[in-house]
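Below are structures written as structure tokens.
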Structure P
Amino acid sequence: METFADFLQSLDDETQKQKLGDLFNFIDSEFPNIDKRIAWNQPMYTDHDTFIIGFSVAKNHISVAPEKAGLRQFEREIKENNYELLKEIFKIKKSQPINKELIRDMIAFNIEDKKNCKTFWRK
């Protein structure tokens, strides 16, 4: 798997395929200068070779991983959307809408917060 299109094609669930496709298009239009890559079989966005946000798919949910700092910064908004907040990720159930503005705000936060970061992950 080399591209986001490959990743989407690998999904069996049409609902998740559509939701993620729409989300990726939204992110691409909001942040045309960040990079996309597939790593660990998951789509992720990076900026100057540092991790910004990643996604994975399970049968009944989409997992969103903005690193702990991104989760803690938006903990209230994650809970207000009734998403399941875990230690390193939050889950959006298949039946829930994706709050694209929340994802946009997380990406913007990580880009700014990691602008001087020289490593892939925060230390």
Structure Q
Amino acid sequence: MEAEKMSDKLTLIVGATTNASRYAYFAASRLTNAGVPFIPIGIKSGEVFGEKIMDLRTKPELQNIHTITLYIGPSNQEEWIDYLISLQPKRIIFNPGTENPVFFTKAKAKGIEVLQACTLVMLGSNQY
């Protein structure tokens, strides 16, 4: 079986922001540098590394999402859990501070790989 290429790992950055001091922004930068296509989505508007931030509140229909990387805390996840699972990603990365046992359980029940990890570390250590 051929290994997946980085360009095949379309990533949804949940909690995307134009604020250069936020981890979601760093993730967009690192994904760009690694050649990983991404879709930024959140409640803030703007553009990140040439990609327009989609409005999470509209729950846009998206296809072929490989990875969801979360940058919103558990208290802000509840209304988005079913939507994010409906996108049928292969995996969801719960970055530090986003861990949510309810979300873990629901995602695993749908056959989605759940990782408590850091997207930035994964990219930096070639584990993405």
For -7000 (helix-only ellipticity at 222 nm (-39500 (n - 2.57) for each DSSP H run of 4 or more, over all residues; to 500), calculated) the corresponding structure among P, Q: Q
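Looking at structures P, Q, which one was distance in nm of label points 7 Å out along Cα→Cβ at positions 11 and 91 calculated from, given that it came out as 1.7? Spell out each step's value before the answer.
Working: P: 1.7; Q: 1.0.
Label of the originating structure: P.
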Comparison of P, Q by distance in nm of label points 7 Å out along Cα→Cβ at positions 27 and 115 - largest value held by: P
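None of the figures in this text is laboratory data; all of them are computed from the coordinates on show. Since we're looking at a predicted model, the values are computed, not measured. Cβ atoms are built from the backbone, for glycine too; each structure is taken alone.
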